[in-house]
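Below are structures written as structure tokens.
No lab work stands behind these numbers, since they all come straight from the coordinates. Note that the structure is predicted; figures quoted are calculated from it, not measured. Cβ atoms are built from the backbone, for glycine too; each structure is taken alone.
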Structure P
Amino acid sequence: MTQPMLRYQLSQFSNWQRNMFTKFDAIVALVENPSFILEEDNSITWLSVDKTQPTEAQIQAKIAELEAAEPLRQLREQRNQLLAQSDWMAVSDRTMSPEQIAYRQSLRDMPANNPEVALNEAGELINVTWPMEPQ
């Protein structure tokens, strides 16, 4: 299996700090195991002879799709961490209190119950209501 090839300058990674996606991310999401070079001028040298290079429009559409999905992805990631931290509540030799059951269910319902979730300029989640962990 060929791994994606790229040539990056360190400055090109600064977008990750702002939770922005790049052409690289879009191409890897669009094409399975692509081989290409993302040049310093942001042009693409396509090396995968057996795969079709995505158009600029397809790349930009995928970037927009990835950026739109990022707040919910981050919310799910943080929610999953909280669920993992509260797994001790649900072990088989222990009975959960109604508060613990409600807390874990609230965590599972986070994506559906926070439709306005977004990222601020620093890439942090906003418009999220987190449930309070029971004592």
Structure Q
Amino acid sequence: MEERENMTPFQMFLVDRYLDYQNQKRRPVSDNEFARYLGVNAGSFNSWINGSRTPDFANAVKLSVKLGPEVFDHLGYPRVVASRNPQLRFIIEYWDRLDVETQKLIYEHVREEAEKTDSKVLPKDNHQPSVP
């Protein structure tokens, strides 16, 4: 691992979260164990922490589930809501591949279901999905 002064902000963030995880466990943790915790393979984790590569957007979403939305900031990606729910992560990952009409249908369906149980849902014109 490089000296901190030679690291990118993302590398420093990743190292700090790795050390935080070790402190929580109160024992040394291997790269493989931390990678498993993050939901990524150890080779990718090592290339990120050593600075030879950076995570793609799909891996940034995985990392943000455990490490928080700051992952997106350090990597220059727009923030998204990350979830531990695999179905929601799948939808997030493939949302931009859907045509605008499909996005609107999904959005309206979820909105209607939310309105049945939550009176705080925003009016339709104030909460539209972002579409390309």
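Figure out for me which of the structures P, Q the number 14.1 belongs to, where mean count of other Cβ atoms within 10 Å over residues 96-103 was derived from the coordinates.
On the way: P: 14.1; Q: 11.5.
Matching structure: P.
Tell me which structure, out of P, Q, gives 18.2 once mean count of other Cβ atoms within 10 Å over residues 56-63 is calculated.
Details: P: 14.6; Q: 18.2.
Source structure for this number: Q.
Tell me which of P, Q gives 17.8 when you compute Kirkwood radius over Cα pairs in Å. Please report the intermediate quantities before stating the final value.
Details: P: 17.8; Q: 17.0.
Of the structures listed, the value fits P.
Supply the structure label, taken from P, Q, corresponding to helix-only ellipticity at 222 nm (-39500 (n - 2.57) for each DSSP H run of 4 or more, over all residues; to 500) with the calculated value -13000. Kindly include the intermediate steps, with their values, before the conclusion.
Details: P: -13000; Q: -17500.
Only structure P yields this read-out.
On relative contact order in percent (Cα under 8 Å, 6 or more apart), which of the structures labelled P, Q is highest? Please list the in-between numbers first.
Values: P: 21; Q: 17.
Result for relative contact order in percent (Cα under 8 Å, 6 or more apart) over P, Q: largest is P.
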